[in-house]
Structure I
Amino acid sequence: MRDKTTTADGVAARLASGMTLGIGGWGSRRKPMALVRAVLRSEITDLTVVSYGGPDVGMLAAAGRIRKLVTPFVTLDSIPLEPHYRAARERGAFAQAEIDEAMFLWGLRAAAHRLPFLPVRAGLGSDVMRINPGLRTVTSPYADGETFVAMPALRLDAALVHVNRADRSGNGQYLGPDPYFDDLFCAAADTAYVSCERIVDTAELATGGPPQTLLIKRHTVTGVVEAPHGAHFTSCAPDYGRDESFQRTYAGTPWPDFAARFLAGDERAYRSAVGEGT
């Protein structure tokens with residue numbers, strides 16, 4: 001099996017401006033923040049970002065890297081509204097397609113199966129159809145004649161996800177209570193990059209948890225990055241919880257000040273600055 005290990009900066013070097021970038025995790029939970037920070041250290045911009053949004057979206061929006069956002073929400077969980085995203089959105093910094101959570105899920109499923117769309121009931125009778133005039137409905141060809149939203153595939157040029165453990169070939173394992181939809185992000189993308197708390201031998205993955213925890217399959221993965229605390233300041237259960245103190249610092253600090261203090265150097269400099277800033 002091929003060794004797919006690389007670095008966070010190596011992943012950023014494989015991305016390009018103008019891409020559609022999917023980011024796994026959920027809100028402020030198990031976000032691939034080391035990879036997001038690597039993107040922020042690069043010159044990549046003009047991105048279409050597809051995410052169940054958290055600080056990944058907030059940081060990229062504040063830094064002016066997003067051209068369009070596709071999301072059902074952007075939250076820090078314990079802080080309901082992501083302030084840096086909100087500020088960017090209020091000043092009209094990017095276009096946005098806001099869709100229902102279930103529609104988002106089925107858009108990923110359609111892309112993972114290389115289908116142009118999938119029918120879904122979510123969104124019917126809501127303002128989702130009004131604020132997204134490009135959405136269409138389809139009628140069942142069978143006797144029921146039911147009408148559905150035709151949710152278009154959310155095809156991704158690249159996906160970034162973070163898990164607890166992975167092997168060098170790209171098999172990824174989560175050990176927390178929720179897989180979120182990281183496997184679908186990888187399957188929906190032309191290239192996918194997995195960061196993990198620890199790279200282990202493949203055999204160790206089989207002993208670390210039940211089979212359903214082996215979430216990500218190597219055939220969907222392009223590169224693997226060992227990134228201890230790579231989800232910080234979001235949670236990565238059971239390895240660590242959300243750093244609530246630092247999240248409050250992030251939410252309460254003007255973006256230029258936060259970026260200068262915590263994002264001016266590499267990942268080692270970030271960890272050092274976090275230690276000094278909490």
Structure II
Amino acid sequence: MNPTYAYKQPKTLLNKGTGFLSGYTHSLNPYTGCAFGCSYCYVRQMPVSTFKGFPWGTWVDVKTEAATILRKELQRAKLKGPVTIFMSSSTDPYQPIEFKEQVTRTLLQVMTDVIPDFLFVQTRSPLVRRDIDLLQRLGNRVRVSMTVETDREDIRKLFTPHTPPIAARIHTLKLLKEAGIPTQATVAPILPSTDNFAHTLYAVTERVCIDDYFMGDGSGGRRTRNLGIQSIYEQAHLEEWYHPQAYLQVLERMKTVFPENRVFVSQRGFEP
């Protein structure tokens with residue numbers, strides 16, 4: 001899949017944190033659209049996708065002059081009070097085009113100068129390791145959350161064939177931990193995994209958050225149902241994993257390995 005890229009200068013970068021992200025003052029998206037094109041992505045059902053007229057995952061808008069815009073907005077926001085930022089809510093800040101365009105890196109450079117009270121970086125890309133130098137400068141004001149929905153590569157290929165391999169994400173968490181950067185593994189959505197999943201994550205991070213379609217897509221699972229995701233489970237004979245209670249199995253596995261105060265469920269695990 002080769003997405004179509006366009007370059008657009010946004011009027012604003014910082015958006016008010018609402019709904020699932022109401023614990024944050026702002027959300028920040030370096031790109032519009034996402035080349036990873038995950039089959040279950042809730043953004044497929046949101047206006048940013050439905051009004052575009054092209055399938056999710058086939059297009060990405062690169063935000064130009066992003067650093068200049070963020071610097072002005074961040075300075076203005078900090079004058080009004082504490083600033084907490086979720087990056088990103090409707091795209092991956094480290095999708096493939098970031099390797100070339102470095103929009104996310106320039107935004108991080110701004111934030112090491114005009115430092116927010118807290119920055120949450122949500123990604124599924126090993127490219128985040130490139131910015132370890134900047135993340136270290138943010139100290140305990142940052143957390144990198146790496147999406148690791150499963151430890152089974154066959155499941156990853158079934159649901160998200162255009163995303164980075166699981167092993168690369170695990171290794172990246174290890175590198176971030178060794179660099180002293182606060183991290184968490186985010187098992188979201190819950191996908192079929194092995195009994196050893198929790199042990200694998202415990203070796204590379206001190207904190208885990210689990211979430212599923214029914215808690216995390218903002219509509220009690222309706223957006224996901226509209227995507228027809230259930231058919232993937234049925235075709236693979238994995239129906240027992242597509243259920244509002246399926247997360248409990250993974251939750252219990254995590255609690256046998258991680259301290260209970262290091263295992264979070266849904267929204268609480270994403271808060272500052």
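From I, II, which structure was relative contact order in percent (Cα under 8 Å, 6 or more apart) = 18 calculated on?
On the way: I: 21; II: 18.
Value 18 for relative contact order in percent (Cα under 8 Å, 6 or more apart) corresponds to II out of I, II.
Could you figure out which one of I, II the value -0.41, -0.56, -1.11 for log10 I(q)/I(0) by the Debye sum over Cα atoms at q = 0.11, 0.13, 0.20 Å⁻¹, for residues 128-247 alone was computed from?
This value belongs to structure II.
Can you say which of I, II returns 2.6 when distance in nm of label points 7 Å out along Cα→Cβ at positions 16 and 40 is computed?
For distance in nm of label points 7 Å out along Cα→Cβ at positions 16 and 40, the value 2.6 is produced by structure I.
Looking at FRET efficiency 1/(1 + (r/R0)^6) of positions 136 and 176 (r between Cβ atoms, R0 = 41 Å, to 0.05), point out which structure of I, II has the largest value.
Sorting by FRET efficiency 1/(1 + (r/R0)^6) of positions 136 and 176 (r between Cβ atoms, R0 = 41 Å, to 0.05) in descending order puts II first.
For which of the structures I, II does the calculation of Kirkwood radius over Cα pairs in Å, for residues 80-183 alone return 16.5? Please list the in-between numbers first.
Details: I: 16.5; II: 14.3.
This figure was derived from I.
Which of I, II yields -0.71, -1.51 for log10 I(q)/I(0) by the Debye sum over Cα atoms at q = 0.12, 0.17 Å⁻¹, as computed? Show your work: numbers first, answer last.
Numbers: I: -0.72, -1.37; II: -0.71, -1.51.
That value comes from structure II.
Every number here is computed from the coordinates shown, using simple stated rules; none is lab data. Computed from a predicted structure; not experimentally measured. Cβ atoms are built from the backbone, for glycine too; each structure is taken alone.
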